[in-house]
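Each reported figure results from applying straightforward, stated rules to the coordinates on display, with no laboratory input. Treat the numbers as computed from the prediction; the structure is a model and nothing was measured. Cβ atoms are built from the backbone, for glycine too; each structure is taken alone.
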Structure I
Amino acid sequence: MKALLIYPEFPDTFWSFRYALKFIHRKASSPPLGLLTIAAMLPEAWEKRLVDMNVESLHDDDLRWADLVFVSAMSVQKESVKEVIARCKAIGVAIVAGGPLFTTEYELFGEVDHLALNEAEITLPSFLEDFQNGVAGHFYNTDLWADIRKTPIPLWGLINLKHYASINIQYSRGCPYNCEFCDITLLCGRTPRTKDKDQSIREIESVYASGFRGQVFFVDDNFIGNKKKLKEEILPAIAEWMERRKHPFSFNTQASIELSDHEDLMQLMVRAGFDVVFVGIETPHEQSLAECSKFQNKNRDLLASVRNIQKSGLEVQGGFIVGFDNDPLTIFDTQIRFIQKSGVVTAMVGILNALPRTQLYERLKKERRLLKETSGNNTDFSTNFIPKMNVDLLINGYKKVLSTLYSPRHYYERVRTFLREYIPPQKKLFHFRFNYIAAFIRSIIVLGIIGKERFHYWRLLFWTMFSRPRLFPQAITLAIYGFHFRKIFEKRL
């Protein structure tokens, strides 16, 4: 049996880092962890190939080779998914589909032969058993949560790791919070499920054995969901492994804002090699936080929380939203002021959209305010429901936020604010590699000579060299990120 696993193409988005990746000669930010894990669940005797359409083209010969095609995707990949399905149908190869897009919007994909929805550890074995018995059905679903301690290590050998800027792994699933707009609890539940210490170390070791060195992203939606286990088992084990292996990786992940309340946890994360954390801040407007049930962010000094995390040695990347029912007309200036003061350099600001089957989606459906399905890209200057604020005011206010935050003056000002607040670990290591040196040289040409940000670029470089020389590589990295963000938004503004 020949199985072809296909990862559809992402459009250019905030997180694609398309323009930044060119500086280090990489094709995509990270590989398809879900499909690489699915590949490890398939029978060992099967032949397996993986085509990531973000790094290589999908050819008809690939489809003709396959007996079965496995497709997984997120909502933002929807257009590419439709193309893949059409091509499979034209060739006549059967499709098995799963993942977040199909789990929440399966009604849109009736032409798919087999749908293995929710968590594959439960639904995929049922499909495989029926398939091998010649009685495979169309729809496989479950309301149970998988024991991820039994999840196999991804098959890294199916991809060329040199195409990717980072590698992603997973330690936990689920989030204890239940924000109205979020689909994580829908897809993964509210009780955090974790892997064992030895299993986590084996996965990290498998990345090391593959030859990859650099950034490793823990894709957990809330890495600190089980703080006790992190403190007592996981982080000490990772720290010991990193010391033994001479610090081959730097780790980043996602966490809720109350990370800032746990100094010991932050110190352990930094000791284990974490240097970046994405936090869903959403809005400094208290009424909007209450509206979306983001109670963990309420009644706290969000600015102080961000700075506390930065001072621990973790860079904060932030998610922000405009378009809540309770947002006043001043929200756009409020967001700008907060983001600039916080020094959150990588600030993803999106317009609120209702993801399928979320609490927000169901509420708006009852209120008859839904307009269409979401594109999955919350930075595409649209919303899929009727907002309380005049829609033109919302869109124009949103454009003002982006054009301000990612103008060279404001962006580089924010970088300096972050570098002033950030206290790097005493043993923070930076592994010089040829592609990093090449990226620096290219940044001089693209940003420092021909770029409209050249004055701000040189000012940042000289300021960093004399004021925070240890953070010089970080300053260059953030300057390159800023180039990507401006390119993405300039296309749309």
Structure II
Amino acid sequence: MADNSDDGNDRNDEPKDIGVTVKKSEDFSEWYQQIILKSEMIEYGPVSGCMIIRPYAYSIWEKIQNFTNREIKSMGIQNAYFPMLIPESLFNKEKEHVKGFSPEVAWVTQGGNSELPERLAIRPTSETIMYDSYSKWIRSWRDLPLRLNQWCNIVRWEFKHPIPFLRTREFLWQEGHTAFATKQEAEKEVFEILDLYRRIFEDLYAVPMLTGIKSENEKFAGALYTTSVETLFPNGKAIQGATSHLLGQNFSKLFNISFLDAEGNKQYVWQNSWGITTRTIGIMIGVHGDDKGLLIPPRVAPIHIAIIPILFEDSMDKVLRKCFEIKEGLSKTRYHEDHLNAIVDDSDDRPGYKFNHWELKGVPLRIELGPKDLEKHQAVLVRRDTGEKTIVKISEINEISKELLDDIQKNLYERSLKILNDSISKTDNLDDFKKLIEEKKTVLVPFCNNPECEDNIKAMTGAKSLNSPLDQKNNEMKCFSCNALTKTLFYFGRSY
């Protein structure tokens, strides 16, 4: 590290009281609430469960939107938009679907001073409103496949204790709704989208996922089956990241989404739906954040590098000029799918305060530059994930910054993967299962996939199934709870 000790500033100055006041390991809930507020990710709205997403967090969502749009458009999927108000008669067409969402629906009953002739549901999901149009647009096999996606907001009102990003009454998502001539085509897309979601988490958010098929109890209302990606927080609770559903022909028969095939025979389409939400931001915060604040993986970071000038009257102009030159050079440097975004903190605050401020906001890399550094044509680079400091030549900052950011991204993933793997245990009996659940483990068990059996497990232990891993050996086993024969392993755990 460069020696600026005689500059009159201590790089470990005590910061102002802006930091996190609880430890993540001791009170995860309070830690999480402080993190999202103090790092300027959200503000609470006037309606419980409806948060204000501030620019710092929304820019992360924009990166997810850009990546997802590019990927799905390369598959031939187009973006569209459908109304958020759904007539009750339309919403009630699919009984199982309605049963699954009824506790969550918010209704509009009045317009101005007049009562509406029919209640309007504020969309909890868009199957019914979209499929009414699909039935008008699809007539022939030539109209297929129809593959649309929309980016929108969703309202679900069932819960009492909202948690920003993780469980809110209003949230943002994308929802894809597609129609195919054959089941084979539809199933192919289900798993392509599931893998896209896995890549969003693992390649962008640096969060490892458990990928698999949901149980009968946990599948989407009205689907043949649901696939999901799931992960764990350090507090032992599991959380669902995204889902991709094979809807089959259930909705197409109810909404008469049919077509004449090449031989002139009437057929019903095979349908999928799939979505990923702003919950992903909360998952990233919970997995990577530490006692200093956020820790944002470089590939989704709004700001990659905070440049901190060490300022004194006699050298201020020279140091600031060089800091802005460094910023300009970084902004022209390609990183991942964009350019590096650096910020120069030229405020009047003391260096120690600045260091803590940008650590709280989770900026992956910090550059420190003082007058002694400038004399030696060097700067100090500090990693947010490990705190490691590296002295580099100013002329090499661009390339070394990219290398360090790549290494931070890799380290965050590998560190999280180890935590995930260490949190998983395996058993085949109920007594061990109960003990492991109390130890906040996620448990891989042989399970019969009977809804009644799963209800009993949840009543006994508070745990539910997460998903069933793909590509199993399908050996014959006995359900760990009811002893029924099964060939399927499932992950179980307590979850959000």
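Among the shown structures I, II, from which was the value -0.27, -0.99 of log10 I(q)/I(0) by the Debye sum over Cα atoms at q = 0.06, 0.11 Å⁻¹ calculated? Matching structure: I. For the read-out distance in nm of label points 7 Å out along Cα→Cβ at positions 57 and 257, a value of 4.8 was computed from one structure; give its label from I, II. The read-out was computed on structure I.
Matching task: -12000 is the computed value of helix-only ellipticity at 222 nm (-39500 (n - 2.57) for each DSSP H run of 4 or more, over all residues; to 500). Pick the structure from I, II. Computed on structure I. Could you tell me which structure in I, II was used to calculate FRET efficiency 1/(1 + (r/R0)^6) of positions 193 and 473 (r between Cβ atoms, R0 = 35 Å, to 0.05) as 0.45? Answer for the origin of the read-out: I.
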